[in-house]
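In structure tokens below, several structures.
No lab work stands behind these numbers, since they all come straight from the coordinates. Note that this is a predicted model, so its numbers are computed, not measured. Cβ atoms are built from the backbone, for glycine too; each structure is taken alone.
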Structure I
Amino acid sequence: MINKDEVLALLADLESDRVERTISTTNTDKFCEAICAFANDMPNHRSPGYLLIGADDRGRLSGLTVTDELLKNLSSIRSDGNVLPQPYMNVGKISFAEGEVAVVEVYPSDLPPVRYKGRVHIRVGPRKGFANEQEERVLSERRVALARSFDARPCYEATLEEIALGQFDAYRREVVAQETIAANNRP
């Protein structure tokens, strides 16, 4: 989760395709659209996007007191069935002398396009919008590139002893010419 200094930096900077600020604590549609857009990560930053509740468009704190109810409402967006596939996100509170900020940290989805109530939301610079046909195609292609079948995924917990090298070697001899293997000078 983002820390206090990073929130201060986001507040001091302009809104962007990775930052949305609002003083509203009840506009669930706005929150869901922002979360959906950050999960889609149209610019392909491969970095989280941040919804900062309790700050105006200029980055000034509104004096908000973040309640458990607000944090629960923000957290429930992940699994209420309106944003699909479900986003990977963290929700927290950062306190300052001038007030508190509710922070929703949204990670890019491996399964874009993410939809809110059936519509694909994206960010184009500091503004939210709906994805056009071309943008939806780009997101769909990203999904295909990221979604690998079981046999194409790495198995990080496997050891060298567990690999069936005999089967691989038999396959290699069938596919690669013996002269090429000999010239390679590797086992």
Structure II
Amino acid sequence: MDRGIATTGNLELIKEQHYPYLLIERRDVTKDFEAQFENTREDFLQVAGEEPGERVYVKKIDAVGDEPTNLLCYSEGRAEKESGIDKLKEKRFCEDLTRLQKSVAKGKIKATDKVNQRIGRIRERYPSIAQHYQIDLTLTADGKKAAALAFVRTQGMESRIKRQGCYVIQTSHRDLSPERIWKLYTTSLAWKQPSVP
């Protein structure tokens, strides 16, 4: 299963029926394995990627108790793609905030509720980036109007950058090798691809 159908309910149903499974979690579990992802090229096993010439590195984390087996994966191709997407989003996010910042500084927009609405819309437009920025609105001495706007990138963005290209495959197949788990995953990807006439 991929992220789209790997809901908690679907997974519980599969476990109740004792079906074997293999999936990529919907939530970002890469945070739980951040230390292991630090040295992917040294500590992980290199396998053939999803695309010709792509290098992927995998590491199997054996199951503990009732927990699933995890296959940690790092894809150089995916990392490059995610980096490009994030850089573009972050650039546009900062440009939008900078425009608002200048409007506040010039006094073109003074009402705090309007400034906060604009900030909210910018956050909604770039949620994956906005969560890693701190935005501060300074008010006038009487506390009635917006005087200045400041924003700064937090440490969370650096952590997000480090995890680009990383993902976790979870499976009930405890006895399979890392290569076999990866092969099952890539086979399922090929099966889902539409045929080209």
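Taking percent of Cα pairs over 14 Å apart, for residues 116-163 alone as the quantity of interest, name the structure among I, II where it is greatest.
Details: I: 68; II: 58.
Largest one: structure I.
Given a value of 4.3 for distance in nm of label points 7 Å out along Cα→Cβ at positions 20 and 92, calculated from one of I, II, which structure does it belong to? Provide the component values of the computation, followed by the final result.
Values: I: 2.1; II: 4.3.
Structure of origin is II.
Computing distance in nm of label points 7 Å out along Cα→Cβ at positions 44 and 148 gives 1.8 for which of I, II? Could you put the intermediate results ahead of the total?
Working: I: 1.8; II: 4.3.
The structure behind it is I.
Figure out for me which of the structures I, II the number -13000 belongs to, where helix-only ellipticity at 222 nm (-39500 (n - 2.57) for each DSSP H run of 4 or more, over all residues; to 500) was derived from the coordinates. It would help to have the intermediate numbers written out before the result.
Numbers: I: -10000; II: -13000.
Considering all the candidates, the number was obtained from II.
Looking at structures I, II, which one was distance in nm of label points 7 Å out along Cα→Cβ at positions 68 and 100 calculated from, given that it came out as 1.1?
On the way: I: 1.1; II: 3.7.
Comparing all candidates, it corresponds to I.
Where is relative contact order in percent (Cα under 8 Å, 6 or more apart) largest, in which of I, II? Could the numbers behind the result be given before it?
Numbers: I: 23; II: 28.
When relative contact order in percent (Cα under 8 Å, 6 or more apart) is calculated for I, II, structure II comes out on top.
Percent of Cα pairs over 29 Å apart computed as 39: which structure among I, II?
Numbers: I: 39; II: 43.
Corresponding structure: I.
Could you figure out which one of I, II the value 2.4 for distance in nm of label points 7 Å out along Cα→Cβ at positions 36 and 156 was computed from?
Details: I: 3.2; II: 2.4.
Traced to structure II.
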